[in-house]
Structure I
């Protein structure tokens, strides 16, 4: 199994943020840049996967904002039967909690998303998992480019809300909160390897 890691949006280059709009300025409390957060989580996942000898590829190691088309092209170079894509994001829009997205239809992605959802609720038992059980499983479905144009199973996690001050302060901009997010993703990856990619 190869985990294809995708940190959404651009990072900071010489102090300049590369993705307009994907941030929240809390004035004296600080600013969260989604692309920086995404990279911090992916880097933490990479560190743990290296220890566990679980194969991975960061398909967007750059700090510039790589286009969706390029991200998809890089992912699709890998064997669709032996890999899955994990795209990391943080949310905005006035809500709370986290979400896990797949493309439409009942696919292996849904099985992977369910494992991630279960590990999330173990790590964050008192935090909301925003679900949609209308099709029988917990993930939400959307036509996100990274989910519909990649050939392998793919999920996208939206980790809490940048514009929710409580979540910003206590999770997204907090070392321990970030470690918990990393932990739940890694525990889920372990279970995916054991349960989905067993051959």
Structure II
């Protein structure tokens, strides 16, 4: 799964590389924030892919408004939360959601939510989640989709050396020639993609 795509060329490149799940960033302070009209245009080009809508500390009304405006999306939409709010907040939308693990969050209850379908485990919190056997038990028992999450392609390449895992990563400056301008040739030729066919998903 690749997060932070904000233009048609990059979406096309990633699709050609075999990426089938995209995260579109709706966090107001994110450098990968996608304008709503652009999001609508990109969704119209998708058919079989899956889409995550990324939020962080947004009001319920804000998230609900986006869901209402995107009712006609041609592909399934999953909410993705990168914050540590109450479980009642996440469940209020009554929609499938992914949650990015944070040791300060109410992870025991969040992982038990019937609406939760996936967990993102950030590399920066690896020491915390590796020391939580109960977390792994819940993930396995509930058959949740689990991603190891990297904030850049260098870290994703390190994660890619581990067998039988799913990786999620954020687009960033390591593939940009200038702010919000992705070098498509650089993106296509990253070492990470060379083993794509060996992985169950990315």
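Here P(r) over Cα pairs in 10 Å bins from 0, in percent, for residues 17-80 alone was derived from just one of the structures I, II, and that gives 18, 39, 31, 11, 1; the source is I. Comparison across structures I, II (criterion: distance in nm of label points 7 Å out along Cα→Cβ at positions 1 and 121) gives the highest value for I.
Once relative contact order in percent (Cα under 8 Å, 6 or more apart) is computed for every structure in I, II, the highest value turns out to be that of I. A value of -8000 for helix-only ellipticity at 222 nm (-39500 (n - 2.57) for each DSSP H run of 4 or more, over all residues; to 500), calculated from one of I, II, originates in structure II. Using distance in nm of label points 7 Å out along Cα→Cβ at positions 41 and 105 as the calculated read-out, with 2.6 as its value, let me know the right label among I, II. Here the read-out was taken from I.
Which structure, out of I, II, was distance in nm of label points 7 Å out along Cα→Cβ at positions 9 and 129 calculated from, if the result is 3.3? Kindly include the intermediate steps, with their values, before the conclusion.
Details: I: 2.5; II: 3.3.
It was calculated from structure II.
Thinking of I, II, which structure, once Cα extents along the principal axes in Å is computed, gives back 51, 36, 34? Of the structures listed, the value fits I.
Rank structures I, II by mean count of other Cβ atoms within 10 Å over residues 137-144 and report only the one at the top, that is, the highest. Let's see the in-between values first.
Numbers: I: 17.9; II: 13.0.
Structure I comes out on top.
A short reminder: the numbers here are calculations on the coordinates, not readings from a lab. Nothing here was measured: the structure is a model prediction, and the numbers come from that model. Cβ atoms are built from the backbone, for glycine too; each structure is taken alone.
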